[in-house]
Structure P
Amino acid sequence: MAFSTLMEERERGFLDGQFLIAMPGMQDSNFARSVVYICAHSQAGAMGFVINRPQEISFPDVLMHLKLMEEPDIIMLPPDMRNFPILSGGPVECGRGFVLHSDDFNSESSIPVSDDISLTATLDIIRAICAGRGPARATMLLGYAGWGPGQLESEIAGNGWLNCPAREDLIFDGLVEGKYERALASMGVSPEMLSAEAGHA
């Protein structure tokens, strides 16, 4: 299911604004030990972003690739901007960038995902971040996770995922290491409590 189609329809499904936490039996290597933030869920399918997979590419690399900044200017960026978090958002359209951010930044292309979080997939937010006019909290993701009609519901029924309300602090937590365990802990669950067998947790 195409990103634009799902985000334009914006029918709210029961998984909107939820975390999906991969169960130990997850067979798809793209999602093993992953935490996914669901942005859109409807009868047409679902899309979201893996929030605990670091990207090898850095924010300065992105700026130079997009020709928004030359290498000599990169040195002038403050450390927090040079270390702006970039994650692997999922296996679909891996070359495309998205920014999940707090709702204090808004452009014509920004899409509200929840009451507090928006999504922008255009260069204006990157320019704003570089100019110090960006959102208070943000993370960039390359690619996204997508499911066709009924696919995600079937995976949940097959014990592929746990779901729980998303937490903003985890979405924007730059410390990727241990985020899977912290997401489980928010449900009062430890990895040792989980079973890979359907019907047990």
Structure Q
Amino acid sequence: MRKPTLLGITGGSGSGKSWLAKHLQEQLGSHQLVAIQQDWYYRDLSHLPADEAAKTDFDDPAALELDLLESQLQQLSQGHPVDAPQYDFSTFSRKTQPHPIQPRPVILVEGLFVLHRQSLARRLDLSVYVDTPSDLRLLRRIRRDLSERGYQLERILDFWEHDQIPSFTKFVQPQRERASLIWDSLQDTALVPALLADLKNRISRYADQPTT
């Protein structure tokens, strides 16, 4: 059986994880790389009143079904398609229609806690920690949550102060030591081209592997 490359991208909220994932997919093509967002795996809170669901700390790994994510990554790595969940942050619930994912030579997963669990981190062949200053990350978070999630500014700032900063210190920043690569997104212009070249080499080797 052909063995795909499992690539993880992590870093703080607003660090540029999604940009890097999108850039790699655009450069390699969707026939060679499939990207999975860890955000898809947030727990369904539709059984809770909206005001109670809104109090959930989404910057805590416990808010995610990481077991499901890990299970689906394993299935993809074994050549099996999966139906990934989709999450609606405006209602704090899973969408009724899943997102079908087909295996590809490179399977990329990006999110806040990709390297948090050792069992998930061990599955990855390569991982990147995106290092970006906190003030820039906050500005990006404000833009995203205002435009994509419909949150009010006061709520975003309160969430950042009381949830995101402690979570970053406790859960996200320690992943820096576990990553294969550290990308200083404001200074390092060499890492992304080098990563692309590495992935292209891995894809070539994947094509040469015998199928079973």
Structure R
Amino acid sequence: MKKALIIIAVVIIGGFVLLCGAGCSKYNSMTRSFQEVESSWSNVETQYQRRADLIPNLESTVKGYAAHEKSTFEEVTEARAKAGSVNISIDQLDEQTLQKFQQAQNQLSGALKSLLAVSEAYPELKANENFMRFQDELAGTENRIQVARRDYNEVAREYNTEISLFPNNIFAGFFGFTKKPYFSAQEGADVAPKVSF
């Protein structure tokens, strides 16, 4: 009888040790994946901030040539302020907050398109060296944003897969790991623009 109790105690303790070891291993693995998502999200924010930092210089260059385009400048300023006010920590990142972030950034993109369209009416502005440099930097930044968003989506996909697989999903729920949303194409991106000559 005493021998049977010892065997049962050893089995229970051994099972507990194995469970703790597996839990620690899964926790560490999910933490590493979460850190990658956090780092990737930070890269996305950095590229959007880079774009926001370019706008005042581009705007002041355009103002020198097109001072009467007041509504366009106001639109850009308002959109930039709105985009800058939407700050999301990785812990708050979910579908709803990402959508809010994307809407603010899309509004800023639209305002920038309006600002750049102003240059069409001012040939001297289109030839201005500063304007061309800022326009090139802005185009490069837009490309960096796309790369950062794609990289974030890939890392988030890997993380979401990891926390969804069995038995990781049990430990993920226990430790509070939640799925992270993905960037998606802007609404209407599937429709080709109409071009008329």
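Throughout, read-outs are computed from the coordinates displayed, never taken from laboratory work. These numbers were taken from a predicted model, which means no experiment stands behind them. Cβ atoms are built from the backbone, for glycine too; each structure is taken alone.
When relative contact order in percent (Cα under 8 Å, 6 or more apart) is compared over structures P, Q, R, which one is greatest? Before the final figure, lay out each step's value.
Numbers: P: 27; Q: 35; R: 32.
Evaluating relative contact order in percent (Cα under 8 Å, 6 or more apart) on every structure, the highest lands on Q.
Looking at structures P, Q, R, which one was volume of the Cα convex hull per residue in Å³, for residues 102-165 alone calculated from, given that it came out as 121?
P
Quick one: helix-only ellipticity at 222 nm (-39500 (n - 2.57) for each DSSP H run of 4 or more, over all residues; to 500) came out at -27500 when computed from one of P, Q, R, so which one is it?
R
Out of P, Q, R, which one gives 0.10 for FRET efficiency 1/(1 + (r/R0)^6) of positions 22 and 78 (r between Cβ atoms, R0 = 35 Å, to 0.05) as computed from the coordinates?
The read-out was computed on structure R.
Comparing structures P, Q, R by distance in nm of label points 7 Å out along Cα→Cβ at positions 70 and 94, which one has the largest value?
R
Thinking of P, Q, R, which structure, once semi-axes √(5λ) of the Cα gyration tensor in Å, for residues 30-109 alone is computed, gives back 32, 13, 7?
It was calculated from structure R.
To test your reading of the models, identify which of P, Q, R gives -0.66, -1.10 for log10 I(q)/I(0) by the Debye sum over Cα atoms at q = 0.21, 0.32 Å⁻¹, for residues 86-125 alone when calculated.
Value -0.66, -1.10 for log10 I(q)/I(0) by the Debye sum over Cα atoms at q = 0.21, 0.32 Å⁻¹, for residues 86-125 alone corresponds to P out of P, Q, R.
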